[in-house]
Structure I
Amino acid sequence: MDVLDEVFSVVRDRVRNPREDSYVSSLLSDPKGLDRVLEKIGEESFEVVIAAKNGRDGEIVAESADLIFHLMVMLAVKGISLDDVRAEFARRRK
């Protein structure tokens with residue numbers, strides 16, 4: 001299991017079993033629910049674009065990690081696994 005799988009496993013657990021001290025749980029307890037997660041994906045996408053425009057590799061990496069994290073939250077909420085995404089990449093590669 002790589003680090004992305006480990007993080008996704010924790011995210012999925014927080015979606016299923018909310019905890020008071022969890023960022024994921026706090027996102028989902030927001031009255032906007034999934035819409036709040038989708039807003040975060042939009043914000044983080046914009047921040048990746050700005051980081052790339054500024055040409056700062058460290059910033060690009062950090063903002064990309066934030067974006068991927070919030071995508072993982074959305075996937076977990078929707079019941080979609082990383083293996084589903086991997087399968088789509090494999091399908092497209094053929």
Structure II
Amino acid sequence: MATMVILGVAAGVLAATPVLFTLHRAARGDKPSLAAGLGSILASFFGIQLLVLAVYLGDSTAVLPFGGSAALSFLAVSTVAGLVAWQRNPRK
């Protein structure tokens with residue numbers, strides 16, 4: 001059970017990579033397109049969903065700890081990165 005939570009946290013952080021790339025561009029002062037932002041969110045969503053499906057097919061009792069920790073770590077990392085990008089490049 002604890003192993004699935006740790007793997008879920010790692011999966012959530014890994015799934016946040018496309019979002020972090022888009023937020024990094026925004027923090028530098030570039031203006032990423034809406035399509036880039038939407039694409040990064042969808043790529044992360046589908047990545048987490050595929051991993052949850054793989055866990056379900058392997059051990060259906062481990063889906064809740066894995067999926068919950070993956071979702072929470074993804075949201076935490078994305079929120080912190082978004083706040084940092086917002087602080088570095090505020091709109092005037």
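Worth pointing out:
- For 1.16 (Cα Rg over 2.2 N^0.38 Å, calculated) the corresponding structure among I, II: I
- Identity of the structure behind -28500 (criterion: helix-only ellipticity at 222 nm (-39500 (n - 2.57) for each DSSP H run of 4 or more, over all residues; to 500), calculated), options I, II: II
- For 19.4 (mean count of other Cβ atoms within 10 Å over residues 6-13, calculated) the corresponding structure among I, II: II
- Mean count of other Cβ atoms within 10 Å over residues 14-21 derived as 11.8 - corresponding label from I, II: I
- Structure (I, II) behind the derived value 49 of relative contact order in percent (Cα under 8 Å, 6 or more apart): II
Each reported figure results from applying straightforward, stated rules to the coordinates on display, with no laboratory input. No experiment lies behind these values; they were computed from the predicted model shown. Cβ atoms are built from the backbone, for glycine too; each structure is taken alone.
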